1. For which of I, II does distance in nm of label points 7 Å out along Cα→Cβ at positions 166 and 262, calculated from the coordinates, equal 2.4?
2. Once distance in nm of label points 7 Å out along Cα→Cβ at positions 350 and 366 is calculated for every structure in I, II, which label goes with the largest value?
3. I have -9500 for helix-only ellipticity at 222 nm (-39500 (n - 2.57) for each DSSP H run of 4 or more, over all residues; to 500), calculated from one of the structures I, II. Which structure is it?
4. Supply the structure label, taken from I, II, corresponding to FRET efficiency 1/(1 + (r/R0)^6) of positions 102 and 222 (r between Cβ atoms, R0 = 41 Å, to 0.05) with the calculated value 0.80.
5. If distance in nm of label points 7 Å out along Cα→Cβ at positions 62 and 398 comes out at 4.6 when worked out from the coordinates, which of I, II was used?
6. For which of I, II does relative contact order in percent (Cα under 8 Å, 6 or more apart), calculated from the coordinates, equal 13?
7. Using distance in nm of label points 7 Å out along Cα→Cβ at positions 278 and 358, single out the structure from I, II with the greatest value.
8. Any idea which of I, II comes out highest on distance in nm of label points 7 Å out along Cα→Cβ at positions 174 and 246?
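Coordinate-derived values only; no laboratory data. What you see is a predicted model, and the numbers here were worked out from it, not measured in a lab. Cβ atoms are built from the backbone, for glycine too; each structure is taken alone.
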Structure I
Amino acid sequence: MSALRTGRRVALVAQYPERDPAMPSFVPNLGLRMVEASIRAAGFPDLACRTWDLAGGDAGTVAREILAFDPDIVGFSAYLWSLPFLCRVAALIKQDDPGRLVVFGGPSARPVMFAKPPFSGYQEDIDVLVINEGEETFREIVSLTERRPSALGALRGVAVKEEQGWRETPARPLADLDSLASPYALDLVQHGGLGVLQTYRGCPFTCSFCEWGTMESPKRVRAVDHLDRELQAIARHDVYAALLVDAGLNLNRNAFLNLKRAAEESGFFERHGLICEVYPAAVRQEHLDFLGSVSNAYVGIGLQSFDNAVLAHVDRTYDERRFDETFGKLDAVASLAVEIILGLPGDNPETFRRNFERARRLPCALRVYHCVVLPSGLMVRSPPEHRLDYDPVTLKMISCTGWSEAALQAECRFLTRQATLGGGRTGEFFWTFPPPR
């Protein structure tokens, strides 16, 4: 094995796909920019950092640009849509000089993703995976002067290669969010589109199709003054709305109360919109009052299914009475979109079609997501009896308990036709439908 470089020339790379017709607004890659902010704020005197925040692109061209920068460390922010492209870039970089340290982070940077083809063929091109919390971990990697496997393996929250595969180190505790540098305050984020806002991490629920992760402490939230400064920094980026990337507006009361107070002090939502998710069974009057104060609130309601027998397969529940009551109250203060999932294990074409038709009768928009087998979700949490078969690259479900391949393909074609006829949009992973006329 070649000795790994010790310098601090750092390239950070992420790729969004070409603009999805079902998702037209620009959304910055917050994960990449949070890592960039972390190492820039660390004060390394010899740091040289350059970021490739891509939309589309050719792997060979991007690799040549990165090599011209001559980095010692290359960090990739990997999502299911970008992992194939980033792996090709990483292979070209390692081929040029095996001494460059290649680090993968993001939701797709998991040992299970590299356990079988096609990604198992790239294991030798990657030195370390950053698991979950990435800002402090990547900063520690950059700070190392010796980057041998033993030194990397002493860090928390990583996976390092060994003869028998990947070895995961103990998890890194959740960082104090107020201690993390803000990419908006450092002006690292492109102006325009949607601003991305986070008030806490994790989720109190453990739905097996999801990757939010557990909420280590409901009290580990961003403080009011920190949120106030963040909202002001986001406003300077000429955004039209904030996209709240928390698991839900109403799933952490401490975080919600801090956001509400910061919004009142900054006046941000008097001039900007808000896009967020809510969990319908936990909506209270305080949430309705807050949404009513926002200039333009757009709320997603992630039901996934109206059928509790289906939801039981993925550790989720649905409260029929509470939903009907809550829906009307939310509809009075915000634009709504109900969200359901196509291809959940335990569902079937007949039940899904009933759910779809019911959702289309609601006076709101509808988003239908094609079930994906995420590496921290169904890929490792679904029982064998679900008989999952999924595309190894896109992770889209092909067949599972209740769904044959032919039935799932037929329902995809049905949704595409319905979206076309109803003035909706079809994307790679989901379909959107406007409110019924």
Structure II
Amino acid sequence: MIEAGRRLSAAVLVIFAIAACGGSQGGGKTDTSPIKIGFIVSLTGTFAANGKNEQNGWNLAQKQLGDTVNGRKIQTVFADDQTDPNVALSDARDLVERDGVVMLQGPIPANAIGAVASYAGPHRIPVDDITLCSDVQIKSYKQFGNAYASSWSCDQPSLMMGQWLYDQGYRHITTVGLDYAFGWLGVGSLMASFKKAGGSIDKSIWAPISTADFSPYVPQIPQKTDAVFALMAGAASVKFTSAYRQLGLKDKIPLVGNTTLTDYSALPAMDAEAALGIRITAQYCDAIDSPENSKFANDYKSAYGVYPGYYSDAGYTKYRLLLSALQKLNGNTSDSKKLVSTLKSTAIRAPRGPVKLSTATNSPVENIYICEVKRVGSDLRNVPIKTFKDVQPWGNLDQKQWLDVYAKNATTRPTG
């Protein structure tokens, strides 16, 4: 088994080196081979809408910003992980060992991100994860130095929502979350932040990620709780908000949530009366009032018929960051360490605002917004009502406290 592992590692290194060098024959010839980027994305399964938005954002950026650096065309090889960590791991292997990509764009589900990290880290394959969403990533980033997350830390918006809720006068709340790593991190950090501010948690309710009907869960919410924080994503967001309204809580208990509750991967499918007035905490809202976002949002709607969601912004930003780094390197991808270090040190202005990576976590320092679903013209939009500028990955916690909270919540349900 050890010898087989050595052969695999050697094979990966050879393929990776050939891909990085583009099969150049030397002699001072300019390398015009394509720069192959492997993109693992959920195009089927629970997070298919999210994945399609991310793919759309990437494609729009490539079309608008250009796809060639110093004579080398950026070629994207997409792979559908089917919202399954085992498939994501297989995709990563195929993209590197079969297709010869020079780096990977990581998947959406937290468990799939961790699965890919377990392969890409030891093989030193550059990876841009969409989120920092597992303890495996933190350890892998530190040990191997091959990867980073360009969009957000899974719990970063939740940390600021905890503070905001307390500032608004709420003193005891209930949480409802999807029962997997993303839910644990988002809900757990909300709890830690809210309790640090002085609040308390009435009850924590957990639903399986595959839940199709939330009517058994909504009645478990205490009637005298001040507010409900919901961490849902994709189809679950639509189903939960519908049940919340149908069972009579919409006009009784304020509903707030994480980025994904009313993100545009879910909002167009929601009942307007169920969605209006919901407030979320997010690193991206479609109605951010800035020249960069106004252009991006309008161009995206022209191209795809709907406004962009955070996954759309994430895909767009991933490509913009990659292109900026490749331009600094004049398209030279022969040194994977230099490629990663350039990507990590490149600061950009994205539709969501200024983005730079924290050297402590390899995840973004960026604005976090509190947004409210409002009707703008004939459309439902997530409109910012509060901006927290240049938020560190640990939010309103100190770094050590955050690391402790994160490590626990990344692997198990948080306790109130």
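1. Details: I: 3.1; II: 2.4.
The read-out was computed on structure II.
2. On the way: I: 1.9; II: 0.2.
Biggest value here belongs to I.
3. Details: I: -9500; II: -13000.
It was calculated from structure I.
4. On the way: I: 0.80; II: 0.20.
Attributed to the structure labelled I.
5. Numbers: I: 2.5; II: 4.6.
Value 4.6 for distance in nm of label points 7 Å out along Cα→Cβ at positions 62 and 398 corresponds to II out of I, II.
6. Working: I: 13; II: 18.
For relative contact order in percent (Cα under 8 Å, 6 or more apart), the value 13 is produced by structure I.
7. Values: I: 2.0; II: 2.7.
Across I, II, distance in nm of label points 7 Å out along Cα→Cβ at positions 278 and 358 peaks for II.
8. Details: I: 1.1; II: 1.8.
Comparing I, II, the top value of distance in nm of label points 7 Å out along Cα→Cβ at positions 174 and 246 belongs to II.
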